[in-house]
Structure I
Amino acid sequence: MANDLKRELSNRHVQLIALGGAIGTGLFLGAGQTIHLAGPSILLTYIIVGLVMFLFMRAMGEMLLSNLKFNSFADITNEYVGPFAGFFTGWTYWLTWIISGMAEVTAVAKYVSFWFPNIPNWLSSLACVLLLMSLNLLSTKIFGELEFWFAIIKIATIVALIVVGIVLIAMAFKTPYGTASVKHIYSHGGLFPNGISGFLMSFQMAIFSFIGIELIGITAGETKNPRKTIPQAINNLPFRILVFYVGAIAVMISIIPWHQLDPDESPFVRLFALVGIPFAAGIINFVVLTAAASACNSGIFSNSRTLYGLADRQQAPPLFKLTNRRGVPLNALLASSGLLLFAVLLNYIIPDATRVFVYISTVSTVLNICLWTLIVIAYYRYTKHHKDLHEQSQFKLPGGRAVSVAIIAFFVFIFLVLLYSPSTRIGVIFAPVWLVILLLMYRSYNKHLQKEAQSNS
């Protein structure tokens, strides 16, 4: 057994991990609901959120490259904010991926039942966890390959929709909803048909779509040539967000007017069915299945590395720092995968557990915003107290400290929006409860370390 991670992720792996992290299942399944809520203003929402997340990633990227010994962004908050901040970041990120991982495992089971309704959900969930755990045990490169091909499937689907849509618009294709035209974007109540409230509420859904974009910060310690690869992956994000989110939704509502979209149906299914593509529902089910499997795969990877990082900083038991001969943190991976098996148990006890996970996932989302805010606070302190590193950086956040304050203000705004909505309020309420739990854990862990130090002296 060793204690070191291996740099096995190539440029193409990191590029697609970044892109896959920015394209969630929400685009394929939840786009109908977001469009119904905000109307065409959802395009503006994604542009604003995409810009903020790009700036956030630039801030994180600058700090990661300032010290290549950082294995993840938890190391960043530990260094620039303090030990408890690192403790909070590590354990909170671990919890968010456990929660969302359980939700994704359940989702995989639901999508499998589309084709095989007789297979019980718990069996599909178990098979998913065991398969992904086994593949992650082999090497980091295997994880990178899986994420590469999962992302390719998502990208191919979106590109197909955009190309088909552009052809239909250029041909002025006649549909049951009228003639395909970009006029549909602004001719049915304007850009804000549901007023400012609909526009503001759409931010919570847009933010949800970007959960996972920070995964680049977890791969830093296992990336080949990080000084070249990480900046490339981050700098390509704005273009990709514009194409895959703004482009796809603009095409959708140009063909099917936004007010005629069924919020409970995937617009992708509707559009592919319009042009006579057979098995449209089956194709999208396959894409969403791979997207859910991708999220679960990312969860297993990131959680094992998060536990490794906590153990490396003596904030988790040292056994989680052990790696196998392939550089995979074995114990951390087994422990994280083992907890996902609770989803299997719940699917066995409650065959229809999806509703439960919807609420739990909300908690995960709120905690993610807490983490993003803490990372930006770390950046503010980094520029203030480590001016030499900031000045020497070849990959700076444009606008520096002033922009970091604006990002923090935006995240505070999102918190207020989440608190306003009854469906997400439970997540905001849970955040301070989790903070108290971690404070107690931190205090207890420090006492244990002090006792160990005294006994060794």
Structure II
Amino acid sequence: MTYRARVACVYLLGFFIDLVNMFIASVAYPEIGRQFAASVSELAWISNAYILGLTLVIPLSSWLARRIGAKRVFMLSLGIFIAGTCGAGSATSIYSLIAWRGVQGLGGALLIPVGQTMTYALYRSHERAKLSSAVMLVALLAPALSPALGGLFVESGHWRGVFLASLPLALVALILAGCWLKPDAPSAANERLDLRGLVSGGVALILILTGLTFAGERLYLWQGALLFALGLVVMADYVRDALRKPAPLLNLRLMKDPLLQTAMLIYQFVPGIFTGVSIVAMLYLQNLLTMPATVTGGMMLPWALASFVAITLTGRLFNRLGPRPLFITGCLVHGAGIGLLALTGSAADLPLCVLAFTLMGFGSSLCSSTAQSAAFIQIADADLADASALWNINRQLSFCCGVTVISLLFSVLAAGGLPLMQAYHLCFAIAAGSALIPVLCCLRIANQHVVLQLNQEQQ
């Protein structure tokens, strides 16, 4: 096995561990709620604390890697994650569980950006499409397997296994990282930390994520909106300060790159929106169309199969066609899938629902895998760490924003006096229409130039 293949394996294992921890816990919520007498909002923070920990530490990844070396940061992250995992698995109250999940997030936060930077630096631009396909397959596999594995632990009466399941994987990743990764000398051992940027950026992210969480609940809508608005104000101050500094915490100037900018926008409007649509769709299918939970849960099977096809096609077609036609096709297919949900009206429309999830799976994954392949093509190797951090912060925010926006949209429509069926249909129609926004942005991509660049590298 080549060195870069070993690095890629370690990165993909870390990525898999992170995703497992994001998706596995929800299946155990009912049992945890009974065990600790926890409310729904308290249970929600089991996941929110993990996501918050992830998002807060990601901006530090680039500076830490330069300061102490990428290998050390990766192994330190795994060590913190293992400690948080043990704590979550032995928690004696809902509050200690939430706290340890935050520690898990702090540890897991650096696995993806640091691992991604190490891996992508070893692959040339024309080779990254196939690498991104492997990344997206892991991103597909983890959400598919995690709930089933979590269900086995819960049904056997060992809900703590939901959190401890990732412990063996983390230990394996730690051993492999120690054996396979080459130690790298710090490139900026004396570089000062942008402390103001760290504090203001962290506060901004906390306010934004907390605001989005509260805004998704009707009882706390205005509190959430206020926190979100304050977060945007603090974030604006952070951006203004970062653009003035020669060595900010994150190099925000990288976002001027058209490909990175478009890829980040795609993530907000496609995978992000799908996350929100899928939650509302499950409520619609079960509560209004009275479909059994097993049937609605089974909708993710055609979604996963279509996603697999899309990811495979991206790896084969990206270098030949370039990102623009794949982005546009993905957005339109994704939008058509959401739109089909607005045409359903009874349990007899099951085939139409299956087709809708199939189209959403194909379109969403075609966009996300293309975005993963295109994001760093024009980014210099020296800037990969900062670009990776920005990419992963945007990825986390896209899921939170998508859930909040779609949930809030439906709540507003339902509260506005529309019949429930019409409220759902209009919500799906508006979400489908939002897929046209990134399509317009894709038109500015210099697609022929990108294809030429990729072909030149292959020669």
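Computed from the coordinates by the stated procedures, all read-outs in this text should not be read as laboratory data. Note that the coordinates shown come from a computational prediction; the quantities given were computed from them, not determined experimentally. Cβ atoms are built from the backbone, for glycine too; each structure is taken alone.
Please state which of the structures I, II yields 21 when relative contact order in percent (Cα under 8 Å, 6 or more apart) is computed from it.
Structure of origin is II.
If FRET efficiency 1/(1 + (r/R0)^6) of positions 156 and 412 (r between Cβ atoms, R0 = 41 Å, to 0.05) computes to 0.45, which of I, II did it come from? Display every interim value, and only then the final one.
Values: I: 0.65; II: 0.45.
Derived from II, not from the others.
Ranked on distance in nm of label points 7 Å out along Cα→Cβ at positions 68 and 316, which label among I, II comes first with the largest value? If you can, show how the numbers build up before the last one.
On the way: I: 2.5; II: 4.5.
Largest one: structure II.
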